[in-house]
Every structure is written in C-alpha cells, then in structure tokens.
Structure 1
Amino acid sequence: MNVKRSLRVLLPVLGACTIFVGTAVASNSVDLFVNGKALSPKETKLENGKVIAPVRDLAEAMGGHVTWDKGTHSVNIQTGITKDMVEDWIRKQGNEKRDYYFDGLSFEEMNVDGDSEPEVLVRIDGGVHLGDFFIFDKQSNGSYKLIFEQPWHVESWNIENFRADGMNPLFNIVTRTGGTDADVRESHLMYMNDSGVWTEAWKGTLKDRSAFQGKYHVAMGSYQFNDDNGELFYWQTEMDASLEDNKQEGDSKTTMKIFNLHQGKFIEKK
C-alpha cells in the first residue's frame, strides 16, 4: 500500500508562507513550534497581524519535501513517503551491487518495534520466484536506515495475533521460491528484537511441489498458535500424484510438530 499526500501552493516568490493569528502583538519576536518542537528561523516574523515564516523550513519540519518550479512559479510540498523516495533509499543503501527492478516495487508503513514511528516494509516483485525485501527504520534526524534486506519474493506480510512478554509484535512474511518443475512457499515468523535486529523466530513450509518423470510430489503445511501456553503447532501433509490425470498414487502422510518459544525462537518440542 503506497501512501501519498500532496499540497500544491502557488506563490509569487519561494520562501514565505502566511499564518494568520487572532490578534496582533506589539513585539516582532515570534516563537514557532511544529508538533511541540521549537522552530525559530531568522525569517519568522510578525507583520500586520500575520506570522510570516519560510515555506521550506515549515514543510521539512513536518516531514515534507519541497520543490520549486521556476517555470510555473510554484512550490510543491510533498508529505508522506513516496515511491521515488523509497527507490532512492534502496539505490543508496541496498546490499546488492546491481540494478533493482523498481517497476515491481510496493511498500507499506507498519510499526514493527512498538515505538512511536512506523517502519517501512518494501517488496520488489521481480517475477514468479524473484524479488527483494527490505525494511527501513526512521532515525532521530528523520532519515530512513536500511535494517534488513533479503533477495526474497514476498507474497504477503501481516501481523500475527500472538503476544509474548517482552517480545515485539510477530509478523508472518510469506515468501515464494522455486524453479523448473518446483514451487515452494514458506512462512517466516519474524520480529524486531531489543537490539533492533529483524529476527526470524520460526520458518515452515506452506507448499512444496516438485515434478519428476510424470509424477509430482506435494507437501502442504499450516500452523496455529496455542493461546493457552504460547506453543506453535505445525501440520504437514505429503502425497504423490500423476501429472497426467492428477490422481493420487499411494497413501498420503500427515505429521505434526509442536514448538515452544525459547529465547525468541520457536524450538521443536521433543
């Protein structure tokens, strides 16, 4: 989900905006606050009952990006995160020394660590089994830092209805890999640990299909949390079938495993 909000302001000259106040005061000294933080540029002043302040300083203090169009004599203030901004982050911070397929880029702001600022989850869809996945964390100076990157084709992400004391929200990241006659979907249960590291608590197969010599083998899996004690139950069913008529060959086999949460990881119960 891309979030984009913009405001276009037509001004004869770049640099000043007008804020009306109810009554004029005798002093020309003005204290300007944005979201509770003091912003006192030298150009801020009181004039004829109006507060005059630079557009750029105000917009950037509110997280906006300001551009000046000389041709139309206009100021464009862009608030919120844009696709162009995310592409620029990836070009400057991405681990891979290659071109990314930005046509397949999408992103969403989500709070993964419980602080006041949401992180930005980004995925690039490069094909059926190709892609990239990134997480950017907002820094105290307003910039965004890359904290996680994997060459994953991510099909979906969502927050899990699972809580553990002292643990940040758990997210389910579904990835897809494969190749010729192979298709694999996996679930990665991940969270931000106390050190700010994006951590995998568990990984399990949702689908694993492969074909060979007129037959295919498929394993289908699923998981569920036991809310009573925090256990994770995982089931997997395997079967073989004919590629020609899709009829099952032999008996299917279902297994179940139980995992306990231990030091931030789901460990199989023996």
Structure 2
Amino acid sequence: MEVKAKCKVLVESASSASSALSRLSRLRRELRKLNASEKIISATLDPNTTRLANENQKEGRLRRENEGINYPDHFALESVKERLDGYDVSSKPDLQALADVMIMLCIRPAEVKSLRILDGSVTGYVKHRGQIDIPRVFRSMEKNEERAGQLLKWIQDAISTGQLKDPGTPGIKCFHAFLKKYNLLPRYLRNIGTVFAVVTHGATNLSNAMTIASEALRHCPRNHTSPAQNYTIVNYRPRGVPYDQANPFKLFDKN
C-alpha cells in the first residue's frame, strides 16, 4: 500500500522515535484535509513507533527530574512574590495568577478548589483514602494568612464562575500549555513553593528546613519515613543567578 510505504520512509528517516511519531501525526492531518478514508488514515498508525516515543519521553522526564527541577527567572522567588503582592483581587485572575497562588500554597492541581485556610490552619488537602481531614498548620511563602486566604478565594471564585479552568480536571490543557513555555509542569509548582517557603521563613539548619517544608506540604506530623526514600530535587537560585550556581534542595514529598 502506498500509504504504508510512505510511513515506512518517514519513520526510517527520522532522527528519533518522537520525530517519527510527529511526522506520522502530520501525515494524518494532511490526509484528513484531503478527506481520506478512515481506513487510509488508520494505515498511518504505527504502534511500535508510538511505544518507543512514549518510552523515550518517560526516560527524558525521569532524567530531568533526577537532575533537579529548574525554573526561569520569571518563576524565581522574587518574581513570584512581587506578583503576589501586586494582585488586585477585584480583577479577573489569569493563568499566571493561578500558577503563583499554587506556588504560594504548595497546592496540588486536585486541591485548588477544595483547600481552605482558617485560624492558622489548612483543610481540604488531598488525603489517603479513609484519612480524616485534620487541620494542618498554615505555612507558606506568604506569611500573611489573611492575604493568602484572599488570593486563594480569588482563584477559587474564578474557577466556580468559569473564568478559569480547574487545573485538577483531567483533560484541561490550557494550564499545561502555559507552564510548558517555561519548561514547568503543574506538579513542579508544589515543590518550588515548598523551597520558597523554607527560604522565606529563614530556616536556620537542615532540621528546621525539613520541618518548614513538611508543614508547607501539609504532611502528617507523625510521618517518620526517611526523606531518602522518595525525594525531588529543586535547584534553588535567586533571580538573576546563573543556573550552574543553583543550590540543590532535596525535597521529601510522600504524604
């Protein structure tokens, strides 16, 4: 079949499985524009190339995470704090505001709608099945609890009225696309925010830093699992400092 032969050429001449998969996707789009039949379009599917591309993508992601999470100056502590201080909660928030508030409170995407701050405590966080919603101590890079609560409610109100999409809803791509411009993923924001909380609260030693990090992540105080068993590295650097001068922070995040 002519289509199969063309696909074989595209795959074999590609520099990688990911490149080959991209070429096949473009071919399918072109065929659809020409109103080709589904049988012809289906002939462009190559399960082996798809599998290899997915494996390469996963290996690359794991390699980057093992090397540590890097963030651009736009998401440095100083930049995030300046934006948080300047937000007008009477205006409409955008995706940047959503990202900044998620960093501020170390929020998982699934917690954005449910998290609550009251009287120095936080509830509505993601828990294990059957776990009681025990209030956790409020700890954030934004030390003013009232301001943090205002910013959180600002984002939650925008989601409830449809002004913002809920980042915790499967299939919502706009937030992922926004962060991709900065080589970030939604789950990175929680880790970055935790390191920012440690820096903002002026940890005096490693033990104090881990306590602040644990509180910012809303971990159970009785969780004594070793940090070495599951950690993420965030390469902390102030705005303007070169990447090669960043300080790696091993962050334990297994609730």
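Just so you know, all these numbers are worked out from the coordinates, no wet-lab data involved. Since we're looking at a predicted model, the values are computed, not measured. Cβ atoms are built from the backbone, for glycine too; each structure is taken alone.
1, 2: which one has mean projected area of the Cα convex hull in nm², as calculated, at 17.9? Traced to structure 2. When helix-only ellipticity at 222 nm (-39500 (n - 2.57) for each DSSP H run of 4 or more, over all residues; to 500) is computed across structures 1, 2, the figure -2000 traces back to 1. Quick check on the output: 20 is relative contact order in percent (Cα under 8 Å, 6 or more apart), derived from one of 1, 2. Which one produced it? Computing relative contact order in percent (Cα under 8 Å, 6 or more apart) on every structure in 1, 2 gives 20 only for 2. I have 3.6 for distance in nm of label points 7 Å out along Cα→Cβ at positions 157 and 213, calculated from one of the structures 1, 2. Which structure is it? Comparing all candidates, it corresponds to 2. Suppose mean count of other Cβ atoms within 10 Å over residues 141-148 works out to 13.6; of 1, 2, which structure was it derived from? It was calculated from structure 1.
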